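A.B. asks: These are the structures in question, set out in turn.
Each value in this text was obtained by applying a stated rule to the coordinates, not by laboratory testing. In this text, all values refer to a predicted model and were calculated from it rather than measured experimentally. Cβ atoms are built from the backbone, for glycine too; each structure is taken alone.
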Structure P
Amino acid sequence: MAISTPNAKEVPVKVVGSSIFGRHPLISEERTWNMFISDDWLVNFSGYLNSRNIAPLGKEGRGIFHSVRGNFVLIAIDNKVYRIEPNLGFTEIFTIPSSSTGEVFFDENLSSQVVMVDGISPVPFIYNYSVLGNMEPAVMGTGFSAFIPNYVTYQNTFFIFGNANKDTSGSQWYVFKSGFTPPSTAPYTLAWVQTLTLQTKPDFALAAIRIPSHGNNLLVLGSTVAEIWTQVAGIQTYQRQSSINIDYGVASVSTIAASDDLVCWLGINEKSSPAIMVMKGGQAQRISTDGIDFLLGAIQFPSQSTAMFYRQDGHVFYILTFFNQKDNLTIMYDFTTNKFYDLTDWDFTYFPARQMVYFNNLVYFASLKQGALMNISTTLTTMSTQTGTIYDIPRIRKCDTFRLPGSERFIVNRFRFTIANGVDPDVFLPSQEPFVDVSFSKNGGSTYSNPIPYYLHVTGQYKNMPTFSKLGEANLFTIQMRFWGMGDIVVANAVLELYQ
């Protein structure tokens, strides 16, 4: 489209962008909610729906696990554990005696034992699906001091447990193996192998996790430091790699997640505020920016958090949620493009997912807010609650503030962008007609104009190119867009026509 005013010029507006989280709004106001960049277009993040009601409305999902060998899913909701079959039928198999809230962790060995820990009970719990019984407290044997299993991971025939104790034994972490040898009558037993200790400095051994794609290596995380240990042959099962240590521990074991060759967690030490850490191979680095670290430093309840990896359309996302009402925040890092985004639920509160599994060719999650099995997918463009109410995904793009190099005043003659969205009148009711709300700020994003709606064209009229004219004079100009509708949104960069 030609320039409409003599002596005007066109400047690009980065609609296709991420959340920058500037240290101060003047540095950057750029944010993106529930969308991400794909092939230089901005597209919507996955929606979700309720696949199966399991527990009463509002019960807390605490963890989920897919047993590949057993072909079932275990999900913990409130103080109950349920087994879910491929047809989504479910059976209650356990009542957790120690708690009804807080994240739980699962892992499985080759003896049909699935171990669950909640960080409160002094013993783990075992579900042995080879005997088709219920989940039971583990029989642990002797040879080790009492501890509280805080996190569990399986590696090369061993269950490795982190330790929630905060006394003098808190630096110890524990290696067990199955004590069950079919046709034994003790399918819920674990045999102690070794007790090991964090060595770099005095600390608590909160968790240990297998480093993906790196065979025998194990990452042991304390509260202020992390160490790499390697399984070796001989009397000592694991040996520390003394040449490497990481000067960040974990603020909450619930923020630990692993995928492909990555381990990610919310790191902290005695000298600095929280930062997002990632380990790839034997190296760890901080991926959070100055603005992200400033944001994380304001979190009041870092222990009330959860995190997971999620893969969508070739992108690998680390999703980190702080669910206390005083924090109420979810941020997402895309390892494919190395960018951050905001995620929300339908009501603009934190994103509800806690742990994800791939089962029956679908991705499911346990919900912090709903006692149901939830399906998340790139093909879903709405959010459906346990009650069956369907909401559109709140998709918002706040562009960075435009200013001239010397902050001179200018006149905005026109703003336009391209959005692809076909509307089928046989599918969408008039009340559901998709539209874009566009509002403008001339004071650096402190206040915005009333939103101006642009209703999208019906199918057959192809791409939309919303245009907004005669927008006035400013020396700071910020654009915010909200995309309403139950379908896909695909949007390109924009152009601002201005003159002095």
Structure Q
Amino acid sequence: MASVRSLKRVKAAVWKPPVYGALYKIEITRLDGTITDDITDIIFEGEVIDGVTDTIGNFSFTLDNSGENYTGVWSGGEILRLYIDYATSATTARFRGRIEKVSYQDQKIKIIGRSYSAKLLDITVTQTYSDMETSEIVKDLLDNYASDITYTNVNESDTNVTITWYQKPFWECIRELCHASGFDAYVDSNLDFHYFESGTINNTTEAVVHDSNLFEVGDFAYDHSLIKNRIIIYGANIGDLPLIYTTEDSGSISDYGIKELIIQDTNIVTMTQAEERADYELNLSKDPPLMGDVTSIGLATIQPGENVRISAPSSNLNPNYYKILTYKHKFEGFMKTTLTIEKEPKKIYHILRDRISNEQNIAEMPNPNEMRFSWNFDFESETGNHTNTEIIDGVLKTVSGQTTGTWISDVKTLDNNVIACDLRAAGTALSGTLWYVSTDSGQTWQTISNLNTNKNLIHGKNLRIKVELKSASTQINSLCLLYR
């Protein structure tokens, strides 16, 4: 009987790295913006690191200054741009940062800085969002706090959240949205914000292939030390009662034992928020993450959060797409790229960052309207002008026998216009009391209808406060005007 075999042709898939090496150019634009210095050919050594969500990019270069051509040229704040292409010239911007430190030693200059998005670490957010889709929150945050950053690459998620932030660092807010939605985020070299579902973007240009462009595979393994399979959330107190939520994975506990993660965050104010955060953290940490580094000849087009094809069978990296959390371009006469795959090890700076974040979350935030200054009255000494009022034993009240009275503060003259305020008062029987603020020394009074609420003011520099007491029982122990 004749044998039968299939004559169907099967195409073999063979990954090939780009044929040409990556060409790079590095420039620094001086503070006046009129001169750009090309430093490509004077680099002794340097590196650029960038990543997604948990990583803010940074750079460091040591430059030849034997001719003293660049002594005193840069002092900090200058813009550094990295261009890389597979072409005869490098014209595509891949990274942008600002110089933060310039030092000189032995005819060399060392410059250190961070990516432009580092500024988002220093901006604080005070906002409340109710049942809003996360990408819309991202756009609103950028409109209100970082309008120089565009958002053409912000993708819609299927996650709505209710969340409140009191002077929380902008990037910590972004991290929370990423945690809730399963998205990643970064700011690119053109100052455009990227917000996209984690693990969904494949880089189809690059490949790291054994016996081709792969230099080495670092310590690559499943790290059991990062497993967390019981998540306990402590949110804000609701009244005087705690908000607590716990979730765990029985399979992970059976395999690896109990490994708890405690999260204390007073920005979590509802059980839904607590559940969303706990479920995300559990899904992220219940299994040991696959992690490590691979180093190759320079990769021109890599961007944070992309999936890149890697093949290194002898190191147990079977051909597949692997998610890149961070990359490092190193420059030593030529360029090589190290990719951190799937998840970074927790180094000291992660621990410090998380500790600082937790301490801030635990602290009370007394300034939800983001005022910048306060004007305080403890009424321990005589102050202001009285009509049927008096200050006795640290209390402002009506004089004996009177049921109404008016107190007007002295004038506080400022250097700049006041645009908004938030009036606070402590005492007894405050209901019915009328509150006013003036920005023109008392010629015009603006009514404060509600204490502890943002009030936009007619602009002026000469502050004054007026209080009209409407009851003999009213006693004001302290008064505070927050303003900006």
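A.B. asks: Which one of P, Q has mean count of other Cβ atoms within 10 Å over residues 67-74, as calculated from the coordinates, equal to 16.9?
C.D. replies: Comparing all candidates, it corresponds to P.
A.B. asks: When helix-only ellipticity at 222 nm (-39500 (n - 2.57) for each DSSP H run of 4 or more, over all residues; to 500) is computed for each of P, Q, which one produces -500?
C.D. replies: P
A.B. asks: Give the label, chosen from P, Q, of the structure having the highest value of Cα Rg over 2.2 N^0.38 Å.
C.D. replies: Q
A.B. asks: Starting from the value 12: which structure in P, Q was relative contact order in percent (Cα under 8 Å, 6 or more apart) calculated from?
C.D. replies: Considering all the candidates, the number was obtained from Q.
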